[in-house]
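Please find the structures below.
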Structure 1
Amino acid sequence: MTLLGAIIAGGAARRFGADKGAALLGGVALIDHVAAALRGSCAELVIVGREWPGLPTLTDRPHAGEGPLGGLNAALHHARARGHEAVLCAGCDSLPLPDDLAERLSPGPAVIDGHWLMGLWPTALAGDLDRWLTDQPDRSIRAWMRQTHARAAPLGTPIFNINTPEALVEAEAALAGR
């Protein structure tokens with residue numbers, strides 16, 4: 001199965017107070033950590049919602065400001081147009097990603113339990129998500145998961161959701177101890 005890796009990075013980072021995608025963890029930007037983890041499983045890699053050196057940029061679909069589902073929708077349509085069978089996506093702020101993330105989530109649709117943005121989504125859902133974003137007032141990932149019967153796969157190892165500077169310090173300390 002050919003996969004498009006998509007880093008969802010369009011949030012405003014209000015709780016973080018700065019550009020969290022560019023924040024350094026172990027001297028490496030969070031976005032670069034996620035990109036490195038996805039590259040091993042994906043034939044192509046994009047970033048959605050912002051620009052980043054070395055990565056093609058997609059904008060939310062159908063328009064900016066749709067939140068994570070708008071980013072996923074853009075990635076699904078891009079992947080389908082490029083001949084990929086599924087999108088493996090993750091937010092720019094969740095680390096560390098397991099090396100076997102795609103295998104853990106296959107077959108999709110599936111997400112990592114508790115980390116709803118970290119998922120595997122078949123490109124066959126692209127049209128359905130377009131309609132969902134047009135017709136449904138609930139734009140949450142959880143509502144979309146219910147709609148598609150996506151399963152929540154357990155991970156068994158901790159993943160840090162780095163939404164604040166304090167969470168970055170906590171992740172840095174924990175990952176340094178590994």
Structure 2
Amino acid sequence: MSGLAPGTEAALAPVREELLRRAHAEAAAHLSAADREAEDLLRDAAAKAEGIAAQARRQGEAEGAWAARAVLADARRTAGECELAARREVYEDLRRQVLARVRALRRAPEYPALLDRLVRRARRLLGPEARVTEAPLGGCVAVAGHRRVDQTLDALATRALESLGSEVESLWTP
């Protein structure tokens with residue numbers, strides 16, 4: 001997490017580790033289902049392509065060969081699109097779950113201490129004149145002049161998830 005004050009990253013490390021642990025566990029279950037769905041889609045697409053290819057061969061060798069190539073290319077494209085859509089869906093589901101879990105911190109007994117650390121960090125970044133407001137979903141937002149610091153739980157969780165970069169894709173990449 002770049003741009004954080006010294007000590008903030010360490011203070012947030014247990015939260016990040018817990019989020020990552022839960023995200024990995026939940027993503028693994030979703031990924032297994034997505035893999036099965038992708039395999040079914042690929043199997044169905046291949047079966048459809050084979051049926052169309054057989055029909056094309058009956059219509060004539062030259063026309064059949066061309067049609068088979070076109071159908072297989074379309075099937076591959078469709079399968080690729082389905083796989084990308086499944087990956088997007090899994091990522092968005094993971095993101096929704098991470099946000100739900102991080103928002104649940106507001107009900108945790110340690111939330112007031114966490115909020116206090118976030119407010120102090122915002123004031124360190126913008127100065128003591130910063131106007132700090134608690135966010136409805138947890139955390140805070142601070143404003144000083146034209147500068148703004150988003151220390152909301154949603155923003156922190158989103159940045160943590162985004163900081164994983166392609167590592168998060170390893171959860172669902174075969």
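All of the numbers you see were taken from the coordinates with simple rules; none came from a lab. It should be emphasised that the depicted structure is a prediction, and the values quoted were computed from it without experimental measurement. Cβ atoms are built from the backbone, for glycine too; each structure is taken alone.
Using P(r) over Cα pairs in 5 Å bins from 0, in percent as the calculated read-out, with 1, 9, 19, 23, 22, 15, 8, 3, 1, 0 as its value, let me know the right label among 1, 2.
So the calculation was done on 1.
For mean count of other Cβ atoms within 10 Å over residues 56-63, which of 1, 2 scores largest?
1
Which structure, out of 1, 2, was log10 I(q)/I(0) by the Debye sum over Cα atoms at q = 0.14, 0.23, 0.24 Å⁻¹, for residues 88-159 alone derived from, given a value of -0.46, -0.94, -0.99?
2
With semi-axes √(5λ) of the Cα gyration tensor in Å, for residues 40-119 alone coming out at 19, 14, 13, pick the structure among 1, 2 it was computed from.
1
Given that helix-only ellipticity at 222 nm (-39500 (n - 2.57) for each DSSP H run of 4 or more, over all residues; to 500), derived from a single structure, equals -9500, which label among 1, 2 identifies that structure?
Considering all the candidates, the number was obtained from 1.
Identify which of structures 1, 2 gives the largest calculated value of FRET efficiency 1/(1 + (r/R0)^6) of positions 64 and 96 (r between Cβ atoms, R0 = 25 Å, to 0.05).
Top value of FRET efficiency 1/(1 + (r/R0)^6) of positions 64 and 96 (r between Cβ atoms, R0 = 25 Å, to 0.05) goes to structure 1.
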